[in-house]
1. Comparing FRET efficiency 1/(1 + (r/R0)^6) of positions 153 and 249 (r between Cβ atoms, R0 = 30 Å, to 0.05) across P, Q, which structure shows the greatest value?
2. A value of 30, 59, 12, 0 was derived for P(r) over Cα pairs in 20 Å bins from 0, in percent; which structure in P, Q was it taken from?
3. One of P, Q was used to calculate relative contact order in percent (Cα under 8 Å, 6 or more apart), giving 14; which?
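Just so you know, all these numbers are worked out from the coordinates, no wet-lab data involved. Just so you know, these numbers come straight off a predicted model, no measurement behind them. Cβ atoms are built from the backbone, for glycine too; each structure is taken alone.
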Structure P
């Protein structure tokens with residue numbers, strides 16, 4: 001598992017083959033609606049759905065099936081997530097007065113949003129909080145959640161409670177690429193949405209990439225990744241467990257350790273093999289680098305979903321980080337804290353897309369509208385420039401629309 005740093009170029013997951021596989025699924029959902037959702041659930045999950053939209057009384061009953069301490073934990077996480085996302089949300093309705101010309105920007109929430117909450121290998125109530133809370137804070141009128149069924153054809157009670165606590169308006173018991181298609185194009189039971197957000201496996205992420213030509217998405221957020229930068233001062237057990245924590249998500253998950261210490265690298269490998277013997281460790285890669293600065297350069301080229309920095313002066317390296325979904329600095333900042341309850345968001349770009357995208361936030365569910373209020377004196381001040389530019393582009397009536405006002 002100790003590799004040369006040059007071998008890390010292949011660390012990004014290629015989603016193209018998955019996009020080809022999900023295209024027929026999306027087409028079928030567009031054509032057959034609910035019937036296709038039921039058929040694909042039976043085919044892929046070997047489950048007969050009890051319902052597509054979860055009835056409200058089932059959501060109410062879920063509280064009686066979930067341990068009170070778990071509900072308390074969800075409330076703690078909700079409070080921290082709300083606090084962070086509220087404080088860091090964009091300033092609304094800016095207006096700037098330039099004497100005769102007033103310019104402004106008005107933020108408007110999307111009318112509807114679809115949140116995908118993964119299931120399958122595990123239940124992810126934390127993702128319900130991470131997707132629904134920012135949408136709710138943004139003021140989205142209708143928040144619809146899609147999440148896969150359990151073996152009984154129902155949504156797990158803990159996920160239902162998390163969705164309800166976070167503020168979901170609709171919950172649908174359907175997962176996979178077919179769920180993304182339903183949110184994008186609508187079926188008899190699922191009304192289409194204005195934007196789709198949330199993480200998922202390679203097929204879900206590929207489906208989001210396919211439908212984004214018709215419905216915008218938050219970002220590609222597929223199988224989990226972590227890149228850990230560690231020097232000789234790092235605790236090898238902390239490093240190993242942070243790596244294993246990502247690998248337990250998905251067989252395609254990736255964990256990379258860049259260290260200046262071969263001794264630490266070997267210890268991390270030994271601990272990972274011993275403690276994570278039941279996991280597939282093929283995607284654990286450890287590379288020895290000459291300096292932590294070089295490690296940051298490599299990290300920026302990979303653009304990982306999660307970046308962990310465990311070395312002396314780690315906080316000083318933050319300014320050198322250009323491409324990462326979320327950064328965890330210091331030995332007591334595990335990725336798991338951000339996954340659940342510190343307050344930042346765990347819906348993050350993967351497969352190198354942290355080069356172009358940030359994680360889910362309130363801004364994900366807002367659009368802005370600019371406006372202007374121009375007085376007669378203000379138009380006089382800029383009118384000649386407008387006329388000249390309109391003439392240069394051959395836009396006769398653009399020019400005349402200003403000239404008429406200036407007469």
Structure Q
């Protein structure tokens with residue numbers, strides 16, 4: 001077994017880190033001790049969802065064995081339930097546990113659970129310690145890193161606005177145990193690959209080359225991870241590909257976040273594909289998960305960049321081919337009004353007043369913030385994904 005890999009994230013006044021390793025949950029007490037996070041007699045609230053009950057139970061037992069006073073609460077992990085009601089459930093559980101400012105909140109689950117638990121930790125008694133234990137690939141390489149927390153709000157005239165209320169709240173540590181990915185289906189694991197492709201477009205270089213090489217094995221990883229005990233060449237190669245990918249993709253975000261923790265400049269680049277993606281993710285009839293929406297949003301961003309004469313069409317084709325190789329969608333499954341997508345894009349957090357701001361690639365390894373792109377270029381991006 002490979003040793004755990006620790007990736008420091010040196011944020012001023014809030015230093016944190018990411019620990020990546022197979023079986024890391026079984027070493028929680030040692031990881032907490034190394035990060036100087038006390039457990040003995042400490043009030044700990046475990047926030048999870050029913051889909052990861054087995055992982056949450058293992059964390060619970062490990063924390064109990066280390067001397068913590070542990071209680072737990074389960075949330076419904078859907079976008080419509082990512083709301084103030086969920087925050088109040090966590091707050092009330094903390095109150096019932098007698099949690100003071102010395103309490104610790106531990107989030108076990110995907111990005112949605114981490115967002116809600118993080119916002120609750122940031123706001124309960126004006127802030128208590130947080131530890132993130134992501135159990136999805138998407139959360140391991142993206143959502144659990146960097147301290148963004150939040151909930152969705154209902155938009156005027158309907159629809160959900162993604163993460164429109166929240167706070168920056170850095171976890172004391174994030175622990176990514178790739179053994180937890182055995183609870184993911186293929187579709188969910190591929191959703192995480194979308195964020196990895198995004199990181200590869202931003203960073204280029206070794207991550208891009210590695211992801212192109214490993215794409216076929218990674219696309220099957222959601223199936224073979226469940227069969228790890230059965231061996232076989234495909235299984236071994238897929239798991240090795242995951243072990244290479246997680247720290248490499250996470251490192252891209254960690255480095256950017258350390259330089260710009262509150263998204264005043266460079267960190268906004270991590271939203272590549274997300275302005276389009278968030279707008280279509282919240283259209284219920286499409287039934288898209290976050291990663292699928294980001295993949296389609298990335299295609300729209302690529303075509304917008306080509307229409308603005310920023311991006312070489314050959315690079316557009318390479319990125320789209322990588323998305324396909326990872327088993328991700330590149331267009332809408334049914335026609336959707338371009339006007340409705342534009343309306344939802346108007347509520348994006350990156351916008352400056354009424355001015356649309358997009359993150360667009362100029363090349364693989366180079367992305368930029370573009371303010372007020374032409375309407376024709378945005379329309380080209382929407383047509384490319386099948387909007388009407």
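1. Working: P: 0.80; Q: 0.55.
Structure P comes out on top.
2. Clearly, the read-out refers to Q.
3. Computing relative contact order in percent (Cα under 8 Å, 6 or more apart) on every structure in P, Q gives 14 only for Q.
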